[in-house]
1. Can you spot which of I, II the value 1.7 was calculated from, given it is distance in nm of label points 7 Å out along Cα→Cβ at positions 24 and 48?
2. For distance in nm of label points 7 Å out along Cα→Cβ at positions 16 and 80, which structure out of I, II has the highest calculated value?
3. One of I, II was used to compute helix-only ellipticity at 222 nm (-39500 (n - 2.57) for each DSSP H run of 4 or more, over all residues; to 500), and the answer was -30000. Which one was it?
4. To which of I, II does the computed value 56, 25, 19 (Cα extents along the principal axes in Å) belong?
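Nothing in this text is a laboratory measurement; each read-out follows from the coordinates by a stated rule. These figures come from a predicted structure and were not determined experimentally. Cβ atoms are built from the backbone, for glycine too; each structure is taken alone.
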Structure I
Amino acid sequence: MGQVGLNHFLFVSAILFSLGIFGIVTRKNAVMVLMGIELILNAANINFVAFARFGNFGISGQIIALFVIILAAAEAAIALAIVLNIYKTFSHVNIDEIDNLKE
């Protein structure tokens, strides 16, 4: 059985990133778009940790990944508050039907 190397982590990260982009582009529901953004951020975290591990950068990759997790938590809280406000105003969260939000 072979070793798990950097290429394996990059492959998993590329799949997560692709699924996140696919979720953002194809979904109409705002919550699903937020889930796609979270997948993209998790793909970036895998890259940070993998490059830190295989590049002998110490714990810098883990520290950056921790900051990305904190950023994702703040983004999720603010975005869900916006989604709840949109639902209260329009009774749905389809992002392509919300074009008169500024009125």
Structure II
Amino acid sequence: MITLGEIVALSGILFSGGVYSVLTSRNAVRMLMGIELIFNAANVNFVAYASTTGLAEGLSLAIISISIAAAEAAIGIAIVLLLDKLFKTVDVDKIKELKG
């Protein structure tokens, strides 16, 4: 049986990996992947809450969060494709230098 503490620890590891990816990455695609990891960490917590308490609020919040993450991914990928088309790179530092 998996305990609530183990689930929260897994969620913390996912969240930490996502934050590390967002803060250290220069590639816009890796940043988007880090943001998705952060969303997934929140979803794991929501589902753990729902399974622990037996209430449906956690599952409904997870479904809403998944919907928001899907919309964010679609918009983010569209922005990355536009940046690649305009600047011929997805490196965030190079894009900052080109706007200068």
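1. Only structure I yields this read-out.
2. Numbers: I: 2.0; II: 2.5.
Sorting by distance in nm of label points 7 Å out along Cα→Cβ at positions 16 and 80 in descending order puts II first.
3. Numbers: I: -26500; II: -30000.
Value -30000 for helix-only ellipticity at 222 nm (-39500 (n - 2.57) for each DSSP H run of 4 or more, over all residues; to 500) corresponds to II out of I, II.
4. Working: I: 56, 25, 19; II: 52, 23, 19.
So the calculation was done on I.
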